[in-house]
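Every number here is computed from the coordinates shown, using simple stated rules; none is lab data. Fair warning: this is a prediction, and the values are worked out from it, not measured in the lab. Cβ atoms are built from the backbone, for glycine too; each structure is taken alone.
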Structure P
Amino acid sequence: MLDERVRRRLIEIFGDRVLFDPEILSHYSADAMCEPGAMPAAVVFPTSTEEVSQLMKLAYEHEIPVYVRGGGTSLSGGAMVVEEGAIVCCMTKMNRILDVRARDFQALVEAGITVDELNVGLSRYNLFWPPDPASSPAATVGGCIAHNAGGVRAIKYGVTRNWVLGLELVLPDGTVVWTGRGTFKRSAGYDLTQLIVGSEGTLAIVTKALLKLAPVPRVRVAVYAFFDDERTAAETIYDLIMSGADLTAAEFLDRVTLRALSRYMGFEYTGNAMVLSEVSGNDPEIVKRHLSLVERVFREHRALAIRRCESREDYEYIWRVRKGAAPALASIKPKYLVLDPTVPLSKIADLVDMIRRVCEKHGVECGTFGHLGDGNVHPNLLYDPKDEEEIERVRRAAKEITRETIRLGGTISGEHGIGVEKAEFLPEEVGDRTLALMKMLKRVFDPKNILNRGKLLR
């Protein structure tokens, strides 16, 4: 419970934008990881940086944990409340585009705007922000920054950190600072902007972001192919990149995912694996030539069938299929545990093989799909939440996949973050000395440990 003085002060700051009703609070305790969180004492909805600053001054004085929340789409527990009596700071009312500097390819936005809202607002300038998480209708820019989100376009455009130039931050004691500049390169002191990107809300609260933008390509065409097995499909990626084709995406779907999509939305397929590629640009003839390069690679890797999306309807359909992978798998069993292993490209086929082998060993049904182009796939370990024995098998399989990923020279998270889910494995990946350095940085920024307590470093 919050002290009555703290409750009164929250009402002074936020008025009717502070909630104390337990029935409502419970909806803000968890995120898309779908595990129960602790009950917060209050949820606040700031509309300005000044309000966030006042909140943090209050929380710092009384040593109250604060959990920052955007769209609640984190798959690792990044927005989950893990300590009762905390305050949730929900950023969704700070959702404005403050300035578009079209000739500089930059935009200044508030952290609570969603990725899709941002790109709708930028469309009049023929510009867009390239990070493309699957949850883009709900995922906020602040959440993308917190987790260094990626998505299907990462093979061409990189990830969130490649598109952030500067940040307005509220520190745990309420101090407001700005990092970065409106330039595409800079060598002036420590790069605090990039330190915050991927820090999962443990160091500071992002209130505004100066973003780098890209022109919207005039032509986008998708081509996909089916293969006899997952390894053969995964092995296409090196030759796809070396072909010279200007790939916007190179996505992978395994046999379980294809079977689920067939049942879920009537998708017709052959074989046991699929690779979906996209080529984009401004010249239709150049795009066609690049598509031919992709199709040649598919043929060289013994594709069973190759299909080019010639119309806008076909293009939109195949991407609906790809983005329908997760809900299709959810139709097989009520719940799934999604992992985020990422390996060097030369190991991607080994990763896919390992996931399948481990899940078969533990008797776990698993659908794997993801971003072939940057070595990042998402095993979805399916289970019935009422079956305790199956849940235990899923946990054992997930731990083995995570440790085997590290042995392959990979990382336990390419884009979802550590959060609660993977915190126990972070020391195995980074080592004791690096982990100690991370904890030192946390203490510098947050000496009272009030921001996103119990996450990432524990």
Structure Q
Amino acid sequence: MSPRSVSTSLLVLVSTIAAKSHFIPASNNHQNLLTRQSTSNSSSPYFDSISAHLDSIYDDLWTINKAIYDNPELGYEEYEAHDLLASFFEEQEGWNVTRSVGGVETAFQAVFDGEGEGPIVGFNAEYDALPNLGHACGHNLIATVSVGGALAAAKVMRDKALPGKIILFGTPAEESLGGKIKMHEAGIFEAANIDISLISHPMRVGDTPWMITSSTDRFDVEYYGTEAHAAAGPWEGVNAQDALLLANSAISYMRQQMRPTDRFHGIINSGGQSINVVSALASGSYQIRADNEVYLSNLTDRVMAAFEAGAVGTGAELNLTMRPYGYANMVSNDRLGEHFATWFEGLGGDMPDLEIDKLRDASGSTDQGNLSQDWPSISPTFGIFTDNGTAPATGPHTAAFQVAAGTKLSFEKALMVAKALAGVAVDVLTVDGLLDEIKENFEATKTPPLRKMR
């Protein structure tokens, strides 16, 4: 593909999307950030190749980013994003694409084979959106980073005849539906025999190699009682609503003994149908979060006991259903994070003190955490911008963040992150002993496989 060109098939797809989404073509107001990125203090001999290649396909990546942003699709419904990305990689020299990989309809896998056996580097691209908020979590930018990072790493692999593989996984349905977990259970990542798993995530402000997230599970509760007239014969009834309220009260009392980073939140879906009838059915939906899998297991046991107390205290029958695809906490690999920081700073970026920054409290949850429990991984986070260069007023899952996720400045920041992640991939392919160090650090920081046991 020639620099700053778009393949015929990509143009057809983008034109279809643009017709429905007021597509805005790329402009050339990106020279300041690109100049900053091209002035390197990096010692890597591959810096110029990675940076120049991503600069040369700027327009292609902007077109992809904008098409995904302007056509938000919910989890497992990302048909146009899936087709857009799969078609694009089918047009690229040396890439082999599998659509709907593992039976997951909107997932795909694109593989670039090097010269013989070597490290296998996985990049994960997300592209699902939020109900009523579009790309307010910036998954268009996540896709851009992973697509760009995979392409640049493959370019170095081809030019230097390096052994190994680069694999881009299209991973749908991150927003609460656990797309990566479904793919994991289908054996997609294991069959690919990846050595590391790379992704990124936009945030309101700040750049860091460490994404610090909570372990989380969701569940639904129903209490079954016995109807009775609330005035004429309440003693004949069993009040399901009281059972649910008792459980919620027990958890409220328990909060005093929760860790500061534990979270329990939810909604009452129903408590009854008539004010003069003892409720025979009450239901609610809840989410638990904790810093890690060990803490989550402990907190879950205590929360379950509170809901059992609701049944015991009222005589109602409890039916509690854990939802599938709970998210594990993110385990960031130290060696991968350090190499990302080196590349990002070489591109002109600023990194915090890496050891101090690890002490931040967890925030949010992601299904990348589940992969990080089984493979060395990082998910660097990066601040994005409004059109005037300021940070969005609020963070992910808000209207202000959704607007910022679509700006040219945020795209250019994503391009910078793509260069750094590509650099990490190339380091894994070329630096003697690095993959061994990465795996040693992974083994030293692994947590017990509690999620598989629950």
Structure R
Amino acid sequence: MTYSKLSAVQFIDAVQRGQVNLEEFYIDMFAELARLNEKYNFLITIAEGKPEKGGGKLAGLPVSVKDCICTKGVQSTAGSRILEGYVPPFDATPVSRIKAEGAKIIGKTAQDEFGFGTFSTNCGFGVPKNPIDPARSCGGSSGGAAGLMKALNMPHIALGQSTGGSISCPASFCGVVGLTPTYGSVSRYGLIDYANSLDKIGPIGKCVEDVALMLSVIAGHDHMDQTTINKKPEDYLRYLSKESLKGVRIGIPKEYMDEGVDANVRQKVMDAIGKMEELGAKTAECSLPNTKYSIPAYYILATTEASTNLAKFCGMRYGAEGVVEGEFNEYFSKVRSKHFGDEAKRRILLGTFARMAGYRDQFYLKVMRVRTMIINDFKLAFKRFDVLIAPTMPVVAPRFSEIKKMTPVENYMMDILTVAPNLAGIPMLSVPCGEVKGMPVGMHILGNHLEEGKILKVGNAFESAAS
């Protein structure tokens, strides 16, 4: 049987009909994973084997998991040397739900250390390369997940995680589909945290149908995570049946189409919007005026939470250890200095400074007020529109030689189109909408809280019309 043209949904149907020899399939799968990993460095750990359960909504499906999401019996490092060798004794809730529906975890994908980056160049275990052009970045921080999704010519869904755009960015750079759900709709139990009030787990797939299927499995209330929304599970595939967009109101935020966005990228997104107008959608420009504050607000808030979360990596509980000598602060500092990467150290210092006595009111509390202003911008926009559409990233995937020349601030500015929606906790879907000089461009479809159905409908309609 030929698998290269099958979507995940089609593959699962074939498995359920008894048309797939899973033993042979997984022998071929792991051979291909080894080949791709040697060339592109997508995976930190490969987990060979075959599905433990035969049936279910994901019967027989290979699923890769970002390395910051705990997987029982499989090393989970969050891309950091300080957690090298850590093997969780439990599964994160989304992983346990995936396994319960018959999927097989095939490995842990490469990422920026603890999610700290836009290009996956801060990974402690090697940098994943873009399969379209290995001289370019896969994006970050879920770079290994999106790169593997693009390169692996077999049915597969990846589980990613986003704090400020870490699902959408690599999906855009690699030309795949990335879905970041509403904050609280998917359990974070078992996630190695970056920033608790921002982290979201979501799927990356080859098509909108595949990510809709995966969200249907992983979303839902979890008593182990008190931030999950008490909402009944939903079948998100039901939103994909209609291809017409008649009556759908689309807003185009002018702040997301300004001079900071590459002109060719902007044009590809405008062409895609034109296609949706042909499908019956009504479009109009709108404004999100507090977008200009989103980068400083995000990086103050995220680093503040990160510096607190990373305090537990002290060389005594789990992960890297050293020779215990001297007093605690001396030992603690030696272990952290040796095993944390430069970007992790930078964010710990920034976050610790922002929450120090005397600076909390000046920085942290002010940022929380700005965050509310950004949320209100989106709330006002969604009173007029069903979805908002913008470029996912301001550029196509940059070359590693270009990334090396960027200052930390220039790195952070790459997130200008993704951090505001993440601060607001709204759902977002990145869908490929064309190419610029052979590299994919992502279109970002943003929805109101818990309205994943709307962005999936719009994304699926565009994908169907464009194919």
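For FRET efficiency 1/(1 + (r/R0)^6) of positions 73 and 417 (r between Cβ atoms, R0 = 25 Å, to 0.05), find whichever of P, Q, R sits highest and give me its label.
Working: P: 1.00; Q: 0.65; R: 0.05.
Structure P gives the largest value of FRET efficiency 1/(1 + (r/R0)^6) of positions 73 and 417 (r between Cβ atoms, R0 = 25 Å, to 0.05) among P, Q, R.
If you work out mean count of other Cβ atoms within 10 Å over residues 177-184 for P, Q, R, which one comes out largest?
Details: P: 13.9; Q: 23.1; R: 27.1.
Ranking P, Q, R on mean count of other Cβ atoms within 10 Å over residues 177-184, first place is R.
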